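Q: What follows is a set of structures for review.
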Structure I
Amino acid sequence: MKIKLLLFISSLFLFASCGGGNKFEEGVLRLNVGPEPQSIDPTLNSAIDGSIYIIHAFEGLAQKDKEGKIVGGVAESWDISENGTKYVFHIRSNAKWSDGKPVVADDFVYSWRRAADPKTAANYSYQMEPLKNAKKITAGEMPVESLGVKAIDDNTLEVTLEAPTPYFDQLMAYPVYFPLRKDIIEANPDTWTMSADTYIGNGPFKMTEREIDSKIVMEVNTNYWNRSIIVPKKLIFILMDNPTSVVAGIKDGSIYFSDRVPTQDMDTLKEEGYLKIEPYLGLYYYSLNITNETLKDKRVRRALALAIDRNYIVSQVTRGGQTPAAAVVPPQISDVTGKFRENGQDSFSLKAEDYQKNIEEAKKLLAEAGYPNGENFPVLEFKTNPGEHTSIFEAIQQMWKNNLGIDTTIVSEEWAVFQSSRYSRTYVIARNGWIGDYDDPMTFLGMFLSYSPQNVESYNSAIYDRLLANASATDDNTIRMPLLHKAEELFMEDMPIIPLYYYTLPLLVNNNLKDVQYDVLGKHKFFYAYYDNTEK
């Protein structure tokens with residue numbers, strides 16, 4: 001209790017030091033998208049909060065317009081070969097870094113090689129796989145210089161792919177493909193993101209202040225090629241994770257936007273007009289460390305999954321319009337015709353009337369695994385970061401206890417520490433979530449390839465890898481999609497994760513904040529946003 005009180009007081013102090021109370025300034029937006037980020041390096045970041053900072057400070061060859069369509073970014077145009085395996089990007093002559101230096105093709109070559117280099121250990125290295133030789137490079141079998149990217153001259157970038165990739169243009173708007181400055185990073189390899197002097201980007205904003213655990217401040221980049229479309233002059237990102245302080249800030253006008261929504265207050269916040277629920281292309285799930293002696297048995301894993309009442313979780317705990325999940329790929333992802341989810345199979349029934357049958361099957365599986373009625377079942381540890389995740393697990397913890405007779409413990413870790421625990425696999429069960437990067441099942445299924453850094457469950461299936469490899473060898477969706485359906489079905493039979501629900505995105509938004517570009521991938525843009533001080 002003393003620790004919780006101390007954390008709360010610390011959050012309030014931080015909030016006050018960042019400008020508590022309504023201090024309206026023309027063109028200044030006060031925002032909150034989380035606590036101190038683990039990384040704001042485009043190559044190393046693997047979280048949504050980090051991505052939001054990055055997309056305001058950097059820009060890729062392509063970007064999304066206001067309607068979410070892919071348009072030119074640093075590249076004013078590009079040509080694609082008839083077989084779809086070669087792209088030539090033409091870089092704008094007026095594309096510049098925030099320090100005034102021109103953006104050149106070699107900035108992309110450096111960035112992409114850095115991401116593919118196994119020495120970098122980038123969690124998103126697998127996103128480079130469409131590039132020629134990328135898979136062998138990340139496996140350490142070829143030098144990074146053999147990557148399928150080449151600077152023809154300062155304004156021309158040639159890209160060679162392993163196979164036609166239908167979503168490659170979408171990847172060009174993704175942070176891991178953004179350009180980087182070799183001179184700055186090599187001079188400050190471990191610290192370049194920690195100071196405004198070295199965090200040099202090519203996007204619409206430039207960092208002007210960086211106070212750890214306090215704030216990140218960005219101002220308009222006057223060297224940005226499309227500067228005239230940018231509305232706000234300054235973005236103040238307040239770094240905190242205390243929902244009580246965030247709600248207070250939203251209500252008194254000192255914070256205009258936050259994604260830290262206290263689930264217990266959602267009904268009240270909705271009535272008061274502060275809650276906005278946006279679509280979100282994501283899956284909330286539990287990672288199972290299948291190297292654990294107990295969780296090695298997929299009967300145990302399936303029993304744990306079946307014993308959870310997902311309808312109760314979304315209606316009584318999260319209460320944000322989420323949809324229960326019994327598979328990986330979310331409902332919004334496209335198929336050859338229609339949607340992938342509606343054409344696919346769930347691993348078990350999600351109907352409320354079938355929940356009791358699920359429990360009976362779970363008990364049977366647990367008994368077959370040697371734990372009848374939970375006898376001799378070890379106490380399993382669940383790891384999470386603070387917030388609503390604890391409330392969700394407490395409900396599931398009770399379900400496992402009541403339905404299976406097993407006990408669990410909860411360990412809560414600060415955000416950056418928790419991410420490290422997952423990637424280092426120092427957990428037994430951990431809360432997890434994934435937001436898609438593009439409209440294709442591969443953005444979810446690719447995480448669980450045996451060699452993917454995102455595969456924190458240690459899942460290893462040669463058949464699964466082969467199905468995804470075959471799907472990646474063609475851009476013909478009539479061939480690709482059946483392979484991806486088979487891969488998902490196999491994955492859910494093996495059950496290295498427990499899917500819980502498909503996300504929605506509850507947000508706290510001041511009613512005077514206008515023209516935020518909400519994104520189904522969670523990478524919201526404030527390029528056109530403004531605070532209307534005339535509204536009361």
Structure II
Amino acid sequence: MIPRILSIAGTDPTGGAGIQADLKSIVAAGGYGMSVVTALVSQNTRGVRSVFAPPLEFLTDQLEAVFTDVTVDAIKIGMLGDAETVDTVRAALQQFAHGPVVLDPVMVASSGDRLLDEAAEAAVRALVAEVDVVTPNLRELAVLVEEDIAADFDAALVQAAGLARTSGTVVIVKGGHLTGPVADNAVVTPTGDVHRVPSPRVDTRNTHGTGCSLSSALATRIGAGESVEEALAWSTRWLHEAISHADSLGVGSGNGPVDHGHRGRRLATAASAAPWPHLRGEFSTLPAPTPHLASAGPHTQKLWDLTGQVWHDIMELPFIQGLRAGNLPASDFGFYLDQDAQYLSRYSRALALLSAAAPDQEAQVGWSEGATGCIVAEAELHRSWLHGHDLTISAPSHITMAYTDFLVATTAVEDYVVGAAAVLPCYWLYAEIGLDLMADNHADHPYHAWLNTYGGEEFIHGARGAIARVERALSVATDEQRQAATRAYLTACVHEREFFDQADRAW
């Protein structure tokens with residue numbers, strides 16, 4: 001069942017905040033959005049011009065229209081404006097059945113100006129005790145507890161703990177208004193439990209409507225049956241992606257909105273069934289960087305020259321960027337290692353088939369010994385990391401299966417040179433990625449061991465041997481075989497891109 005989520009809030013004609021942002025966020029989080037308007041706000045990315053509050057009778061009529069017809073699985077409440085509006089909404093919540101309520105208390109402007117009079121502030125404080133979750137920014141949290149604004153995240157957690165204890169309501173602490181490299185959020189329960197959700201800070205001024213967006217996504221995930229902790233983890237990550245791509249929207253000349261739809265478009269692109277361009281004879285014209293590991297001759301150089309687009313795509317993936325920066329979620333890395341362990345068990349079969357098909361003893365020994373050394377070393381890293389992080393190997397994803405099925409089929413039924421070209425990207429691309437990321441590696445890097453493995457001399461030696469074997473095979477191949485080998489190499493490169501990206505599609 002798709003959760004049916006009601007937003008009770010004001011408007012934003014430029015679409016970045018208010019019910020417009022709420023509805024976008026609800027859809028992005030997997031819900032069906034509905035809205036009741038508390039205030040018509042004339043605003044844009046530069047600020048608020050004027051506010052018109054509809055008669056309370058009309059607000060009541062809107063609320064009754066929704067509640068008497070639709071089952072409401074969760075509610076997000078935003079701008080309420082005055083004490084009378086608060087009381088009207090409060091009365092409806094008491095009168096009608098509904099799911100969990102998330103309150104985003106719009107009380108303080110970004111300038112620091114108070115938006116509500118004392119009576120309205122008192123009414124909102126009373127409402128806090130009647131909802132399930134409250135999501136104040138740091139200024140609003142200070143108003144709710146009637147203290148000075150918290151100077152840091154720890155101080156905000158203390159204030160939130162007091163509010164949660166006295167109100168009996170779960171409080172979300174948001175670190176977006178602080179400074180520094182992180183913008184973490186946290187769940188603080190009435191019993192004092194704290195669940196922190198890490199998030200890197202994005203350097204942008206385009207964060208208009210982030211409070212509306214987070215609370216609406218949170219309500220949607222809770223309405224779908226997730227715990228508050230699970231819902232905040234998903235919503236934080238989704239909003240981070242939306243903020244990361246806010247600048248490219250180009251909406252307004254002030255503090256612009258976030259890109260609510262980026263994740264949805266990204267997943268839609270990833271799900272496309274359109275044939276990959278190289279299979280249609282369309283090859284990359286984007287220049288490939290000079291490789292750390294040189295080609296072994298003109299044929300492998302030609303293969304690398306065709307890798308420009310897929311190399312660029314891989315290095316721009318959030319997974320690779322997070323791996324470089326060290327802020328990749330541990331769950332993503334665990335998912336990747338899980339799938340890599342699945343991959344290795346099948347990749348070894350492809351290498352065994354290739355070794356059996358090799359035309360000379362040197363190639364046979366090279367594929368078997370070199371691959372075995374890499375697989376054993378990497379498998380040990382997987383076992384130790386997975387064990388240390390309480391992760392278990394599950395099952396291959398459809399992306400992993402597609403890649404390994406391609407490799408096994410190609411090495412089993414195609415000419416040797418085609419199979420050799422197909423297995424090359426797992427050596428060459430991985431080594432290039434590892435060497436490129438080594439510049440950011442250090443002893444305290446959370447993925448130090450992985451970077452050492454792929455940037456280490458043992459793996460590099462194996463990659464050089466693979467490049468040389470493919471060059472020798474291509475040098476004696478026919479033109480038709482070389483064309484097939486090129487297609488197989490590029491297909492494997494794209495599979496590598498999909499493999500690296502799959503953890504970012506799994507949340």
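Here, each number is a calculation from the coordinates, and none is a lab measurement. Fair warning: this is a prediction, and the values are worked out from it, not measured in the lab. Cβ atoms are built from the backbone, for glycine too; each structure is taken alone.
Q: Computing relative contact order in percent (Cα under 8 Å, 6 or more apart) for each of I, II, which one ends up highest?
A: On the way: I: 20; II: 12.
When relative contact order in percent (Cα under 8 Å, 6 or more apart) is calculated for I, II, structure I comes out on top.
Q: Looking at distance in nm of label points 7 Å out along Cα→Cβ at positions 122 and 474, point out which structure of I, II has the largest value.
A: Once distance in nm of label points 7 Å out along Cα→Cβ at positions 122 and 474 is worked out for each structure, II has the highest.
Q: Computing helix-only ellipticity at 222 nm (-39500 (n - 2.57) for each DSSP H run of 4 or more, over all residues; to 500) gives -8500 for which of I, II?
A: Clearly, the read-out refers to I.
Q: Work out FRET efficiency 1/(1 + (r/R0)^6) of positions 186 and 218 (r between Cβ atoms, R0 = 25 Å, to 0.05) for each of structures I, II, then name the structure with the largest result.
A: II
Q: In terms of Kirkwood radius over Cα pairs in Å, for residues 314-393 alone, which of structures I, II is highest?
A: I
Q: Another question about this same structure. Using mean count of other Cβ atoms within 10 Å over residues 82-89 for the comparison, can you identify which of I, II gives the largest number?
A: Looking at the calculated values, the largest one is II.
Q: Let me ask you something else. Identify the structure, out of I, II, from whose coordinates mean count of other Cβ atoms within 10 Å over residues 58-65 was calculated to give 21.1.
A: I
Q: Taking distance in nm of label points 7 Å out along Cα→Cβ at positions 338 and 426 for each of I, II, which is largest?
A: Of structures I, II, the maximum of distance in nm of label points 7 Å out along Cα→Cβ at positions 338 and 426 occurs in I.
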